[in-house]
Structure P
Amino acid sequence: MPETPEATAPKSSRTSKSAAGWTCDKPGSYRQLMEADPRRPGKQHSFAWLNPAPLWASRNDRVARVIGDPVGKLRQEWLARRPQGDGDRIVEAPARDDGSISFLVMGDTGEGDSSQFAVVPPLQAQADGTSFLVICSDVIYPAGGIDEYLYNFFKPYRDYNGPIYAVPGNHDWYDNCTGFMYWFCGEKSPPKPHGLLHRLLWRRPPSGHEDKIERCRELRSDPAQQAEQPGPYFVINAGPLKLVGIDTGIKGNLDEAQGRWLRQVSEGPAPKILLTGKPLYVDGARRRREIDGGGTVDEIVTNRANNYIAAIGGDIHNYQRYPAKLDDGRTMLYLVSGGGGAFMHETHTIDNLDRRPELHVSEKDFRCYPLRGDSLSRYSQLYAKKLVGKLAGAKYIPPDQASALISEERHIPATRESAREVTITGQTRKTAKRLDHLPKRGRGGLHVPFSEWLDSDEPPFFKNFLRIDAAPQSVRIRCFGVTGCGEEETNPTLEDNLRADLQPDGTWMWTLPAD
C-alpha cells in the first residue's frame, strides 16, 4: 500500500505554534495560482459574504426552511432523466495489483479565493499515487451556478491528474443543483419546483455561457481527469472499500427513494465508508439524519451487518474526530472534514466531550483542527481587525493565552508546553467573555452567521484535507493541516493519523495516535 513519506513532516499544531501557522514568515506560492478578478481591476479573485448579491443568491435556504423543502422531489426528477444503466449508481475505481487503493477527501471547497487556493499545493504534494478525489459538500459558493465552476473548481484543481467526484452540499442546491448536475453528471435541463410560492420565491438557476464552459473543459481536458458520476448519490467501488456518497440536500434529511437506495447498497459484508454533505457527529452533538418515511442514516451506518467503519461529512469548515463506542463493542469513526477552502468555523465552542456521555466519545479520543485555543485566538484576532470590534474594544488573544483559558474553563489539558506555562491575563478573560456573547453560527437573516463575517484571505487558514490508503486488511486515514504559510506548503502538518485493521471476527479495530 504505497503511502507518502512523513519522516520529515513538521510537528503538528498540537505541539507547535509554528506548525499552526502563527509564526508565518511569508504566505505560500498559492497566490501565483490565482488570476486577476475581471470585476476588480488590479485585484485577485476574492469572495465576501457581506455583500447583497451572494446573500440574495442564497435565499433558497430560507425558502426551504420556512415555506417547505422541495429538494427531495427535485432530486428524483433529476434522477428520472438518468440512463437506465445507472443501476445501483456505481462508479468503479479499480485497485492496484496488490488490492490496495489511495484517494483524497475534502469538503466545502468552493469560495474561489485565497483560502481555497492555499489548499492546492499541499493537496498536490500528498496526491502521489491517489486514484481520485472526492469533495464532500459545497463545491461552489455562494449558490452553485454552471459558470461559477471556472474559478471555484476547474482553476484550483486543473493539475490534479485524476477524476474528481462529489456529493452536493446545501449551497450546491441553491441553483436547483444545476451546476453540480451539469459538471458531475452531464445533465443540462433543470427541473422546476412545484407550487405557486416556490415558483415565485425559489431562485432560478443561472444559465451557463459557452465561452466559460469551454474554458472549464480546457482546464481539465486530460483523459485521466475525466469522470461522470451517476447522480448526486452514488457508490464508488474503491478496491477493498465501498464508498457510499449521499446527498443531504439543504436541510440534512434524505428523501424516501434515496433512503431505500441507501439501505439496499449498504447490505453485505464489504467494508464501507459513508461520505455525506451533512455530518452525523459534529460540534459535540449527534445528528442521526432523518429519512422520509422512517429511519435514520445513522441507524443504517451503525447496523453491524452493513459493516461501515467510518462516516465522513463536510458542511462545517474544520476537522473533528469522534471515535464512538457502539453498544456491540465496535468503534465507529465519525469525521468532519470541511476545511477544504471556505471560511473557518470555530471549534472553541465545542464542550469537553466527557460532559456528553450520550455521545460515547471520550475527550481524550476527540480531536479537532484548529485546536480550540487556536480557534479562539484566531476569532479574537479577526474580530479585533473589524471596525465594529475596534469600537467595542476587542483585543487579540495570543494562542497560548487562549489555550490556557480553554484548559482552565473546559478542564481540557493544553497540548503545547508553552500554553501550560502562561498566566492568564485579565484582558484575555475580558475579551473571551465578549466573544462568547457574540453569535457564532446559525441561519439568521438570509445567511449571515458570525463566521462568514470573519472570513479572511490571509494566513493562518486552518484548512485541511484527508488522504485515505486502503488495503484488504487495513485502512489508514490521515488529516493534513493547511496554514497557507510557505514553510508547510509542500510538507503540510500531519494533524491526525488513524488506522483500522481487520480482525479475525470480520470487524475492524481503529488505532488512535498515542499523543
Structure Q
Amino acid sequence: MAIAASSSTDPASNRAPFLSTQLGEVICIAVSAACYFLAIRFIDLWPIALLAPLPMLAATFAAPSRKRAWLCALVPPFIGEFGLWSSESFFLSLPLFVAASAASALAIALLALIARMAARHWNNAAAALVFPIFSAALSFIFSLALYDGTWANPAYRMDGFTALLQIASTTGLWGIVFAMNLPASAIAFAWYRSESGKPWREATGAALALFGLVLLSGVTRLAMSKDKPTVRVAMIASDHEMKYSRTTDEGNAAELLTFYANLIPKAAAQGAQVVVLPEKIVGVTANDRSPLVRILSDAASSSKVWLVAGVNEIGQTPKINGAWVFMPNGALAGDYHKHYFVRGFEDGYRSGDRTYVIGARWGMMGVAICKDLDYPWFITSYGARDVTLMLVPAWDWEGPNAVMHERMSVVRGVENGFAMARSAKTGYVTAHDAYGRTLASSSTFDADPAMVIADVPLGPGPTFYSEYGDWFGWVCVIGSLVILMMVFILTPRSSRSR
C-alpha cells in the first residue's frame, strides 16, 4: 500500500491550510454539529443528514494532533444527539440521556479517528470507504446488542430520499447507512488531501462513483416498479378516551369500541375492503371479552370488511398486547400477540411466539404491532412468507418520535417487498407502497378521529434481503476487522503516531 509523505502547509501560498487552523476547526465543528442536530431533530432533512459528517471528517483528518482530532470528531455528534431530547425525555432522565449521547458520540468519534489514519496514509480507494464501512458495521452491531433494536438508526433519516432507500431491498438498513456516508467521506478525504498536496482524485472518484451506482440502481428499481392490483384500505385512529386502554369496566370499553365501530361503515361506504384500527384501543378482561368481540364482529360483517383492531388484554397474567383479526363475514379469524415491548411502559406482557399471515383473495396480508417493526430480522419472516400488504396497529406519542416511528416501518416494506397500512394513536395514519412512497397520510394531531382511505398497490413480494437477511451487515463487520488489521498492523508505528 502506498504511503504518502505529509505536508503541513499549502505549497501555493505558504500558509497553513484552512482545515488545520483553529478557525477552520471551529467552523467545521460548528457546521457539523448544527447539521447533526437538525438532521436528528427533523427527520425529513435528508440533504442535511448527508452533509453532517463532511466538515467533521475533514477537520478530523487535518487536525495536527490526535488531541485536536478527538475534539473535532467528538463534539459534533455529541451536540447533534440533543436533537433526540424532545422525544427521549419521555423515557430518560437528563443525566442518563447525556451519558447515552456521550457514548454514541464517542463511538462515532472513534470511527472518525480510524478513518483519519487511513486518509493520512493510504492513497487508494479504500481510504474513502473506511468511515462508511465502519458506520454500517457499528450500526448493525448496536441494533443486535441494544434492547430497542434499530430505534433512531441514522438510516431512517433517508426515508425521503426514495432513490437511495431502494438499496434496502438488497442490503437492508445497513446498506443505507453505508451509502449515506459515502459522499461526505469521499469529499472530506479529497478536501483534506488536496490541501495537503496528496493524491486524492482516484480514491474519491471511486467512492462517488459507487454512490452514483447506488442511486442509479434505486432510480431504475423505482422506474421498473410495475402496476400491481390495489386493495382499498382505511386506517382510522383517535386519541378519544385513551385512558380506556387500561379500563376493566365493560361499559367504558364497549363505549369506545362502539365509537370506532360507527366509523367503519363510513370507510366501507367509500369502498374500503380492509380497516386497520390502532394498538391497545381498550382494556379487555376475561369476563367482557365475548361482548367486546361481538361489537367489532358485527361492524366487520355489516360492512363486509377485513378488520384489524389492537386490544389490551389485561384481565390475565401475563397481559397480552394483541390484535384481533375479523373476516368480512364477522368471524374472528384469530389474534396476533405483540413480540417486542416498550421498556417500563409494557412490563408484564407476554411476548408472542409466531407471526400472523392472512390469506385474502388478493394475496397474503401480515399483521404486526407497532414496535415489532423496529426489528428487521423479525419482519423478514413476513417477507419470506410472500406477504404483499402489512397491517399495523400502533401507538406513538406526540413529538419527533411519531414521525420517526412511522418512517421506520416504511423501510420494512422496502426491505421485504410489501406495502404498509399503519394506524397509530397519538401519531399518523398512513399508507405507503412497497417502495417507500407515501400514498395517504393524516394524524390525530390534525384531525380526531383521523381517517385516510387509500388504494394500496400490493407489493412485489420477497426481495433479496428477505431471502438472505443481514448479509451486508456481516460483510461490513468483516470488512471493519480487515481495516483494523491494515491500520494497526500493516501501517508502520511511526506513521500511526501522526
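Here, each number is a calculation from the coordinates, and none is a lab measurement. The structure presented is a predicted model; accordingly, all values stated were derived computationally and were not measured. Cβ atoms are built from the backbone, for glycine too; each structure is taken alone.
For which of the structures P, Q does the calculation of relative contact order in percent (Cα under 8 Å, 6 or more apart) return 20?
P
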Structure (P, Q) behind the derived value 1.70 of Cα Rg over 2.2 N^0.38 Å, for residues 188-243 alone: P
Of the structures P, Q, the one that 32, 28, 23 was derived from, the read-out being semi-axes √(5λ) of the Cα gyration tensor in Å: P
helix-only ellipticity at 222 nm (-39500 (n - 2.57) for each DSSP H run of 4 or more, over all residues; to 500) derived as -6500 - corresponding label from P, Q: P
Among P, Q, structure where P(r) over Cα pairs in 10 Å bins from 0, in percent, for residues 404-483 alone as derived comes to 13, 23, 37, 19, 7, 1: P
Which of P, Q leads on mean count of other Cβ atoms within 10 Å over residues 236-243, largest value: P
